[in-house]
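Derivation of every value follows stated rules applied to the coordinates shown; laboratory data play no part. On a predicted model such as this, the values are computed, not experimentally measured, just so you know. Cβ atoms are built from the backbone, for glycine too; each structure is taken alone.
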Structure I
Amino acid sequence: MVHIHARDMEVDYPVFAAGNRSLKKALWRSATGGAVERGKDDGLVIVKALRALNFDIKKGDRVGLYGHNGAGKSTLLRVLAGGCEPLRGTLDIQGSIASMLSISLGMDNEATGYENILLRATLMGLSRKEIEDVTPEIAEFSELGGYLNMPIRTYSSGMAMRLAFAVSTTIKADIILMDEWLSVGDESFFQKAKDRLKKMLDSAHILILASHDKNLIRAQCNRLFHMEQGQITQMEDL
């Protein structure tokens, strides 16, 4: 059964070379990035990015993460995506994951569009055979035609976003992680991309969306986690 269970989960970020007084001062005065503590060494500052998180997310849940910058939303998404591991506590995830945290991650400006489809899809965990199977669909959806044989440094920002979006939304997964709502830039491409994203989200068993926009969360989610300084301060059913 698809689910995510967290028990007393914590993540710390040690900041080395923090002996500089101005850096320490900036960290201590910062209201974001989790709680800040002194380490045992004078030059060490520890950012408590996530603190004692306990939650259960089940099939059918659409969870919105809400809080100011540095509240821990993106860190939690990175942990769920497998980008880092909890220092303490446990995390149990059942189900395949599609991370939409950085849809251009792994793309090379000097490589062609087709080569970047291979690079990005490989990073997303697709096999060579799976990539070959979905490449025609990606090419057609991107509407880039002959540009796919050219380096993406020759693309406009809108064209590059089309390609990244087409690749990232091809994978089918049980759990989708998103940091803010995706925007593809080109107005002519917008409705097509919106329909594709909706289809992808509807087919997923779990969606976790981090956003500063509470209205967006209320429109897309059935649960809301309020986050502050690395903690979930409130869970709300919508």
Structure II
Amino acid sequence: MTRRTLLLTWTLAIVVPSLATAQSAATPAGHWEGAIEVPGQALAIEVDLAAKDGTWMGIISIPPQNLKGFQLSDVVVYGTSVGFVMKGVPGEPSFKGTLSDDSKAITGDFSQGGGTLPFKLAWKGDARFPEKVKSTRITQDVEGAWEGALDAQGNVLRLKLTLTNHEEGATGMLVSVDQGGVEIPVSSIVQDGPKLTIGITLVNGGFAGELKDAQLVGTWTQGPNSLPLTFKRPAK
């Protein structure tokens, strides 16, 4: 496995107060920093773990890949064994490690798509969970299917966006057509009149725009980069 195939690989730029948990003996609760040992280099990662009402939860950030606060799944802690999964990412990356006796280090194996690499994390303090943005309901003229394209100096990336209304708030899915149709879940959708803000944690990106003349006109932002982006209804 090489870094090129590790986790998220984007051909374009598509390429948050805290929940504190006291660190005590024999527990992986806290903020962890370390790396996956890719051959010839190390891929920096940050992991936050905490237990609430007996259930473990966590997030992972990968700064070199502009990934921030991605929700972990299947977080399992049994004795000194620690494991978690990045569901929704191609190859379904998983981590299985062992907590040191002093609860200051986790070492183990990272697996993705049949390949395995070692990883190591060091405890850096209390867990740092971002404040979660609650999605709102959206109006009928915003709900449904949209299509758009990002153009970075002639490098075009076609996108499909689907927004669905629910009683508790809207949900959405972004599909990157020119990247094998990869599906990227929308993490938050907030509508305020004609203004629409969409957050996509998986790629540390999002869209902020406004409904104008039956189009969503705005800007795609990912990390420090921004590009104009307009979504239109699919042609019939």
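Computing distance in nm of label points 7 Å out along Cα→Cβ at positions 86 and 206 gives 2.1 for which of I, II?
On the way: I: 1.2; II: 2.1.
Derived from the structure labelled II.
Give the label, chosen from I, II, of the structure having the highest value of distance in nm of label points 7 Å out along Cα→Cβ at positions 158 and 174. Write down the numbers at each step before the final one.
On the way: I: 4.0; II: 1.8.
Of structures I, II, the maximum of distance in nm of label points 7 Å out along Cα→Cβ at positions 158 and 174 occurs in I.
Identify the structure, out of I, II, from whose coordinates distance in nm of label points 7 Å out along Cα→Cβ at positions 62 and 198 was calculated to give 1.1. Could you put the intermediate results ahead of the total?
Values: I: 1.1; II: 2.3.
For distance in nm of label points 7 Å out along Cα→Cβ at positions 62 and 198, the value 1.1 is produced by structure I.
Tell me which of I, II gives 0 when you compute helix-only ellipticity at 222 nm (-39500 (n - 2.57) for each DSSP H run of 4 or more, over all residues; to 500).
II
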